[in-house]
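Every read-out reported here was derived from the displayed coordinates using simple, explicitly stated rules and does not represent laboratory data. Since this is a predicted model, take the numbers as computed values, not measurements. Cβ atoms are built from the backbone, for glycine too; each structure is taken alone.
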Structure 1
Amino acid sequence: MNAASQRNLDTLGNKIGHDALTTLIRLCPDIRTASPSQQEAACAAMRAASKDAVNQLLDDARDAPGVSHIAYQTAVLALAHEGVKVLRSV
């Protein structure tokens, strides 16, 4: 992978991470009152799922570029869901 591709992938990852965290807060506002360890556990679960979510997004966008915006939202929701699962299991 060349440097420009890596930067683009990093930018995509940062955007998905930001949007997933925003979505997590909207879906599960009690994260604001969760303990720091619970918040970190939710973020760790999201980070753990991020590689698979990004890979799935890239595959879906490559296979069906006309619906890449849906693939993006699916990746965001998949990551947010991982955080919600952690917060709601406590």
Structure 2
Amino acid sequence: MKEIKRTVDDHLPKWLSSKILSAVDFIWRVKSDDEETQRRISVVAKVLDGEQMTWVMMLLTLPKLNTIIMRGEEFKDFAEKRKTIH
């Protein structure tokens, strides 16, 4: 009987594939150096297609998006209501 190898990529959404996450890591490692970050983004853009590059850029912006959401009134209302439930 032939053994079937399964990878984590078979069970995750495409934006969490190892290819996408590796690209995010490659860029994220130099996030404090704008010039090197831009260079790495260009390198990754040559390897990935347009949709994959979009996922990479979205994942790179998640920390900033999280900050924006946590400052929003809706989140503050949610957090306040959550305190009273428990």
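Of structures 1, 2, the largest value of mean projected area of the Cα convex hull in nm² belongs to 2. Comparing relative contact order in percent (Cα under 8 Å, 6 or more apart) across structures 1, 2, which is largest? For this comparison of relative contact order in percent (Cα under 8 Å, 6 or more apart), the top structure is 1.
Tell me which of 1, 2 gives -21000 when you compute helix-only ellipticity at 222 nm (-39500 (n - 2.57) for each DSSP H run of 4 or more, over all residues; to 500).
On the way: 1: -29500; 2: -21000.
Derived from the structure labelled 2.
Comparing distance in nm of label points 7 Å out along Cα→Cβ at positions 7 and 23 across structures 1, 2, the highest value is found for 1.
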